[in-house]
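There are structures below to look over.
No value in this document is a laboratory result; all are computed from the given coordinates. Quick caveat, the model's predicted, so the values are computed rather than measured. Cβ atoms are built from the backbone, for glycine too; each structure is taken alone.
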Structure P
Amino acid sequence: MAALVVRGVPGVLKRAHFATIPRRHRHKKKWAATEPKFPATQLALQNFDMTYSVQFGDLWPSIRVSLLSEQKYGALVNNFAAWDHVSGKLEKLSARDFVNDSISHGELEPESGQTTTPSLASGTCSPNLRCFTFTRGDVSRFPPARLGSLGVMDYYLMDAASLLPVLALGLQSGDTVLDLCAAPGGKTLALLQTGCCRNLAANDLSTSRTVRLQKVLHSYVPQDIRDRNRVRVTSWDGRKWGELEGDTYDRVLVDVPCTTDRHSLHEEENNIFQRSRKKERQMLPMLQMQLLAAGLLATKPGGHVVYSTCSLSHLQNEYVVQGTIEFLANQYSIKVQVEDLSHFRKLFMDTFSFFPSCQVGELVIPNLLANFGPMYFCKMCRLT
């Protein structure tokens, strides 16, 4: 019995010592011992492997390796610079203006005596945009943009697929335009390049991101143009825009926060797959629906909205569009019609790889020979 008591003493002492340790430290020790800490990029890849392998089937391995490979860029020519000179320099790099080359090629291919695809003049695409890319399989890089002779930067480097939502918006001269989630500013800059905006409201909830947007505008757009186009930069809650400025705009771009799939696989900073942001990630489709609904409410009857993400997820893409249209019909008796953008697949098939099976809208999928995207975009017309 004594031996048992003696043998039990160290255990009692150990428990007594453990009891003196503050509970928060005990918890941390236990957590560290039982919960492996994976980087957010690895958690993103695990999530994508589970969901996208089901969504894309046999296409997923190709998309996966492309997402993990170096992204391809386009050079959006700054029309406020000496654009003809800039275009000439980019042509000498063996790059091509994918926008105008594709549309010219489409207009030159008659079928049964008719043009196969709508032209720029018809309002199908926003005009005056010039964006150079290297051809399929060419992984050359553009040099960094420089300050041009007119005091603004010559071109803006961006994922060329990011220009498709702006092209799809079909701006026309004198339009009032809202960019609801505008930062960091590439699409806002493209909207101004069209020369169509009578007024442009560029909004982003994040004040730090709005600062980046302001820097882009100051670097690429002369002061008198910013004033003449009446560019208004704000940091309001985009979900409330329908209440703030309902039935106001001819064209609205709703490029929502999303899982930013490529960024999530390559960068730990600001990665939405960090454990602390799990709830935020799960709530994304709800936020996206609220933003799209606000954008449609801010649009005049007869006006157009383009919804876009840089995610492959149908939960953030088609389902958001369909859910929002149903919500507006039920709650506001507002009828919204999805517009057919299948001609974009034909126009830009030499530059991008498109997923052939979207329920609504179009999706650019990464491909090693054309490693742009992902970029989902869907055009809607508010009928009532």
Structure Q
Amino acid sequence: MAGRRRSLQTLTQLLYRSPSTSIPLTRSVTYMPRPGDGAPRVVTLIPGDGIGPLVTGAVEQVMEAMHAPVSFEKYDVHGDMSVVPKEVIDSIRRNKICLKGGLKTPVGGGVSSLNVQLRKELDLFASLVHCFNLKGLPTRHENVDIVVIRENTEGEYAGLEHEVVPGVVESLKVITKFCSERIAKYAFEYAYLNNRKKVTAVHKANIMKLADGLFLESCREVAKKYPGIQFDEIIVDNCCMQLVSKPEQFDVMVTPNLYGNLVANTAAGIAGGNGVMPGGNVGQDHAIFEQGASAGNVGKQKMVDRKTANPVALLLSSSMMLRHLHFPSFADRLETAVKRVIEEGKYRTKDLGGTNTTQEVVDAVIAVIQD
């Protein structure tokens, strides 16, 4: 009973924050790309762990070669730290924008994920991963062009866990109407602004009738306000089967937190792997851009030693960042150069069937930019 009381107290604190906390009670929705004045911008840079410094270094080189109107404020952060240093949070709050390499998340042991800390601290409520076929890169399926929009701040990632008695752990999944409606609005607005035709809500409301039921009902209510966009809903297990058998049926997908992580990584694997899929985490005032699919390659020491990490995903994420900062011409130049290098097929890292190093791929991209 004491454990249940602690759970209820923690849940109450989560749901009913006072206005003095870092996340206000009333928050509006923002969408990507975000309008700007086109002035040069300072970007917080977190190289991260493992291959992170390699791929963020690639972005720095390309930005310099393009003479892009951005400069970097670099901070040394690692996944085994207990918390994100205050000066890093302050930098992101000041600059409004961050580019990040992967951070290792310790498995077990009670150490929390710094990735999750950043999302919660900055209220980066929307994760966006774009999974699409790249010309010249053979995959099992063609015509894949899926945008996975994932609620980023609650669900199973609320982190409300405790051991009731030895050998019995209770973990709470938190779903709120506010966050469900907010992510649904983001998904439909994204679809509208980007000329997308369909939004699919992914859920498990047949089993979690209250939690996922609330998420699904919120999506249905928002869908009514966008009659020009087709709305569909699918149970998450069927969704996984449909993704690997007929992924071209999906357009924009909106999901609760955990399902979105699984769906985005599955879609990325279908479209070419985590080395080429861009992504971003966006809130009302701040955004962090990083590799879209799970950075499972972050800790591969061989890639670090041989300097063979694939920089494509973070380069494409940087293109998203430039578009977000209202630098569309630079974003287009970078995206076009990366796609051209992939299509020509002369310079590819091992994960794409090639033998080139990170630097060789970067040099090829810069050569196209400067051509």
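Annotations
- When FRET efficiency 1/(1 + (r/R0)^6) of positions 176 and 344 (r between Cβ atoms, R0 = 41 Å, to 0.05) is calculated for each of structures P, Q, structure P gives the greatest result.
- Source structure (of P, Q) for percent of Cα pairs over 27 Å apart, for residues 144-319 alone, computed value 25: P
- When distance in nm of label points 7 Å out along Cα→Cβ at positions 96 and 336 is computed across structures P, Q, the figure 3.6 traces back to P.
- Structure responsible for 66, 45, 44, with Cα extents along the principal axes in Å calculated and labels P, Q on offer: Q
- Structure from which 2.7 was derived, distance in nm of label points 7 Å out along Cα→Cβ at positions 72 and 328, options P, Q: Q
- Structure responsible for 18, with relative contact order in percent (Cα under 8 Å, 6 or more apart) calculated and labels P, Q on offer: P
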